[in-house]
Structure 1
Amino acid sequence: MVVYRINEVSAVLGVSSDTVRRWIDAGRLPAHRDQAGRRVVEGADLAAFARAQHGSGQRENSTSSARNRLRGIVTEVVRDGVMAQVEITTGPFRLVSLMSREAADQLGLQVGVLAEAVVKSTNVVVERPAPT
């Protein structure tokens, strides 16, 4: 199970940590406490929330990227025999990449994981940050 701390959720959604806390307190974003007592959001819940936010057009803040790298959360992965379609939500933006199924499998792309979209011309390359 992938979980995110409040500061990670705020970075993915492009809003302040206070905004994330308000959403949690209001029941808009599901969260629970981890073993250390910190509030965390499950990756799948964050993906669903990000997808709903994108669909409603509601955004608290806008964000910008530098050098065409957009870090976000995987909100959908559709695999068939050879190809995979991967959707990433980053701030107010939704990016879709088509790649081989093998590449998606090797990257471990699934709903709720952090990924980085690297945009060059008409190609979108998806990378995952190295584990810390």
Structure 2
Amino acid sequence: MRISEVSRRSGVPATTLRYYETIGLIAARRASNGYRDYDENVLGRLDLIEASKELGLPLEEIARHLDALQTRSCTEVRDSLLPLLARQLRRIEEKRTRLDRLSRRLRAASAGLASCPDRDELCSSECALRLTATT
């Protein structure tokens, strides 16, 4: 398959496919005219790459995982992947906790500012204190 067909079928832009090839995530043969020629297996590999990216795995980890799939037993792959996924899950939970805290602070700040009086005078520190008191 040419790069345009792989891109169309996988939904991965051609520029990304070229980058993946450059860093060794996928491979293509070169036709006599210089065009890249991918085999059907590249689509499954791209699915795995995209799924791994959705899990938040960096490309370096994805490369190691892809290599392990080709060189290690199922048990070894599982045993190396489980801690990685657990780490990602912890990171996401920590990020969720930070985002929840930020969301509460923003709601409180918004409520504090909304309760500031309407007046034509210059703003006093009263409204700013309502914002900082909630943060």
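Computed from the coordinates by the stated procedures, all read-outs in this text should not be read as laboratory data. Because the structure is a prediction, the values reported are computed rather than measured. Cβ atoms are built from the backbone, for glycine too; each structure is taken alone.
Overview of results
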quantity: Comparison of 1, 2 by distance in nm of label points 7 Å out along Cα→Cβ at positions 6 and 70 - largest value held by; calculated: 1
quantity: If distance in nm of label points 7 Å out along Cα→Cβ at positions 22 and 38 is computed and equals 1.6, the structure in 1, 2; calculated: 2
quantity: Mean projected area of the Cα convex hull in nm² - highest-scoring structure of 1, 2; calculated: 2
quantity: Which of 1, 2 yields 2.5 [distance in nm of label points 7 Å out along Cα→Cβ at positions 30 and 86, calculated]; calculated: 1
quantity: Computed 1.12 for Cα Rg over 2.2 N^0.38 Å, for residues 78-117 alone - originating structure among 1, 2; calculated: 1
quantity: For helix-only ellipticity at 222 nm (-39500 (n - 2.57) for each DSSP H run of 4 or more, over all residues; to 500) computed as -8500, the structure of 1, 2 it came from; calculated: 1
quantity: Which of 1, 2 yields 15 [relative contact order in percent (Cα under 8 Å, 6 or more apart), calculated]; calculated: 2
